[in-house]
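Each reported figure results from applying straightforward, stated rules to the coordinates on display, with no laboratory input. Source: prediction; values computed, not measured. Cβ atoms are built from the backbone, for glycine too; each structure is taken alone.
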Structure P
Amino acid sequence: MYYSNGNYEAFARPKKPAGVENKSAYIVGSGLAALSTAVFLIRDGQMDGAKIHLLEELSLPGGSMDGIKNERLGYIIRGGREMEPHFEVLWDLFRSIPSLENPEHSILDEFYWLNKEDPCFAKTRVIYHQGQEIPDDGQLTLSKKAIKEIIKLILTPEDKLQDVQIDQVFDDEFFKSNFWLYWRTMFAFEPWASAMEMRRYLMRFVQHVGTLKNLSSLRFTKYNQYESLIMPIVAYLKEHGVNFRYDTVVTNIIVNRTGSDKVAKKIEMTVAGEEKALELTENDLVFVTNGSITESTTYGDNDHAAPVTHELGASWQLWENLAAQDEAFGHPDKFCKHIPDANWTVSATITFKDSRVAKYIERVNKKDPYSGSIVSSGPTSIKDSNWSLGYSISRQPHFKAQQPNELVVWLYPLFTDRIGNYIEKRPDECTGMELCEEWLYHMGVPENEIKAISQDASTIPCHMPYITTYFMPRANGDRPLVVPKHCKNLAFIGNYAETPRDTVFTTEYSVRTAMEAVYTLLNVDRGVPEVFGSVFDVRMMLNAFYYLNDQKSLDELDLSWPEKTAVKGFMSKIKGTYIEELMKEYHVIK
């Protein structure tokens, strides 16, 4: 497996890998990483779909990319995924998946034109004082010291950030900035999270520093991501004869080590409660989704909080059993145990069945929620919320089955350990109605109207004990490599596998690990598109410098005398050069 840059290889069809007709594949899980693995096996590995088996513990595919109308509870979305133009591998995948609404088009075609015609642009990013826009919305408000801390973190090698937390590399000035408010509510970072991962995010998304205030860099699906992304992939795989085995819990994979070689020899599982085993040869490729952010999810309703449990589910237990066999298979305990109480564990889906709340949404977000256009364009954050409450309102209808009068809103409180401003409870103690009421209060709904609106709505809270575990402070080796050294037929896929430079908690990471796993085990002769190199692009860095300093040029900055002298000397040397031209183009100098 190797990386490529540019479009020379992007549209090339690789040769059929040697011996692929004698191979089969067993994929543990059926989330986005697993489904993508199956697509790449068929499209690029040219494996017969009938030889590909997805082993799923639930009764439907999709993993954490969900969106469903539950007959008892109503519409449920546990979360939403933010996508952007430089998810190179994600778009490589979806260029090959036909649209269910118009099979002549790919999902990429459909997605591209939708976002061209209805682009993201948040007219309000942060509110406070019950629905009022904060005065400095759009300014990053970073101090000189905080900017230096950001630069220092980027320049620090990953090896020196092992087990380091974000609050160990930044001081209070940074955490008081709008930059941190925008950043944490967009990406779900907490002060205790991994500084290593924070560095990756800064380097991966430096091109978006200037759009943190309006989210115009983001792209969203027409409907919820289950209907818009997962269902078309499932249809593609079924058309190619892929086997979906539900109610199948893989409990262990026995790996035989002979010399330096590691070969998966047996899959142990329970199928519909009955213990079974599947013997493997080196020609049987095994792809494991290790760990899960939505495992052990519980649900509440209008009158009940979602039960708070921390049961270790099957995907975690499988990873523990694998890790016990070999140090190269990672350290799951680093992620699923000792999770801080001050983290995000709860989200909620509100379905309003009439238009009473629409005028308050329109006042805050400056868009008619029934217009069919994207409403909040990503998260709207509430600065003075004790919970650090945020919400997102996508294009309506968000579900194909939605009625014209229905409106679906998704909520997420980042701080689970704090009492609300209106509801004097922690979010994980709240019923659906109470979560709805806290949000209505912050949206500026008069207090005498809040109860009636929340009673007539349907709010489904869900508790996800492992939702932020991607961000747990980690060290090298805590996540297994996509294909650990000397593994002949075993790979790890998903956001708990390790691939360089890319960032977890993204759809891109899931698909990237899938492509790398398939290309490595089958020796596919086509490059995996490398992670977008924004941090290596001087234009992106100049743009980020300008916006980090709240759109001030060098001569407008508060510099010390030695700094001013150094800048003056530098400017004299670049005068009349292309460097000066670039710096003017990106507003660093006037």
Structure Q
Amino acid sequence: MDHAQEQSVRHFDHCPWLFAEEATDEQRLAQRERQRSVGGDSEIGERCYVAESAAVFPDRLRLGDGSYIAAHAYVTGELTTGADCTLNPFTTVRGSVSLGSGVRIGAHTSLLGFNHSMAPDRPVHQQPLTSRGIKVGDDVWIGSQVVVVDGVTIGDHCVIGAGAVVTKDLPAWTVAAGNPARPLRDRRDSAPAEPSSAAGTDLSRFADTVRAQAADLLARCWDGDRYVDRPGAAPTVRAHCDAVEIADLLLGRAPEQLAADEHAGRLRALQDPLTGLVPEFDEPLSLDEGFPGEGAALYHVLCVGYALDLLRVSFPHPVRGVREMTARQLVGRLEALPWRDGAWGAGAWIDAWATGAHWNLRGDEDGGAEPGTLEALFGWLLTRADPWTGMWGTPGTPSSSSSEAGRLQVVNGYYRLTRGSFAQFGLPVPHPERVVDAVLDHSRDSRYFGAGRENACNVLDVAHPLWLCTRQLGTGGGDGYRTAEIRAWAERQLSAALPHWRDGRGFGFGPGTAGPGPESGLQGTEMWLAIIWYLADLLGRSDELGYRPRGIHRPEPARSGLRSRSDSEE
């Protein structure tokens, strides 16, 4: 087997949910052979996956349709599953274990359906084994690093928080956590009676771990001349900026591959002096009426500008498409943005334009834009916000022409829009209660927030609006508008996010083909570190991390109002 194919097998072993759509014919044939090679009395259903690296030595195995056993899982004894069950990487299932349908088992979790006797008349290793078995119902989510001991029955629809040790039966709909696990609430209730498993998460230990590994992680993504998101990828401007952000966040300095002034010099030299924009390496600039409508150059206004800011320098040239755009031209561009079918792209455009105005204001005492243009931006936004949702754009529906159903485009567009405008300029957002309602509604959409489906973009685009609105509403202390629900969501996401750290490699962006995908890299690491801070801060625990974002994802406004540098409070 050649190296490229070997890499692909490891990829599917760790992300088996991608196999059905992305595997080659040869890989499908190899997987069928793998399933036939499983010993014991085994029956494996349709659309299943058994990782090459998994140690599967059952006496009896019944794997339901659409189920998978991921990388380095260890399966012995008797295992029966319904449909759509997942044993994620490093899961251990031994003894007699029965799973219903739709059971999700997190990484490094152990279901031990057997036990040793421990009578005092002989050494433990000579004791006979006993087995009462473990039974798990339908629609159950068992988090990472959970232990379930022999004799336990877990009812339908339960959720078990990360790190729990389950020693007693749990009735249907129970949300449980802790060691030993104890019921926290009924899953059908909207708010938890007590903190869930994230409350026991050791954030300080996590922060110590990532800080200790930061230098190696950055070195891994340096190809000897430029930064790549992950080994084997092409160098990108964003990768360099992500490296600067991560080093500043965790190490308080520039990445050690170059001196700080070399980092700054390289990034400053990327700016086109005629437009003030930064193209991707070896790609031409594409302009639309002096300012790009889409593409990498839009995001580079953010990431290069903030990387330079962390390096204590700034762009050498103004962003001319912002500086020279009149209020009338800006309003025309705003009206033409794809609010119905592409609200995320519309929000991203405003994020980049407003951030360009911010950099121009910092570098030009005469102002960063034509007179009245910034005021026109905020005036347009304030008068176009939907009073029922607090948002801009139209939610997609299955029958609409939008490529995404539900609120995904609108909520993700809201984050980008408000990040660059209201949050960056320190101005209050309109209708914050309605925003909280809309965002919480979106956060329950299982297409994007079902177990194992969250990516960094979607989680950040919920966490930041909730954080922004709760600070504006004055509910950060705990007793305010839908605070219990916000905290419950943050707890679940924090518990799910932390175990995805990979030693020496960092975080992947998320499952599927969105963004850079599931492999660990600089973009996923930079985004998830910021997300974890926001989730922890929603829970009042961000101080335990010992870091605070200062770049693109900084919680404080980058400036106070629409004033130029000469009279700014910065």
- With Rg/Rh (Cα atoms, Kirkwood Rh), for residues 78-149 alone derived from the coordinates and found to be 1.07, which of P, Q does the value describe? Q
- When relative contact order in percent (Cα under 8 Å, 6 or more apart) is calculated for each of the structures P, Q, which structure yields the highest value? P
- Can you tell which of P, Q yields 62, 50, 39 when Cα extents along the principal axes in Å, for residues 62-301 alone is derived from it? P
- Message: Matching task: -11500 is the computed value of helix-only ellipticity at 222 nm (-39500 (n - 2.57) for each DSSP H run of 4 or more, over all residues; to 500). Pick the structure from P, Q.
- Response: Q
- Note on the structure: If distance in nm of label points 7 Å out along Cα→Cβ at positions 222 and 542 is calculated for P, Q, the one returning 4.0 is structure P
- Can you tell which of P, Q yields 16.5 when mean count of other Cβ atoms within 10 Å over residues 70-77 is derived from it? P
- Message: As an exercise: semi-axes √(5λ) of the Cα gyration tensor in Å, calculated from one structure in P, Q, equals 46, 26, 22. Which structure is it?
- Response: Q
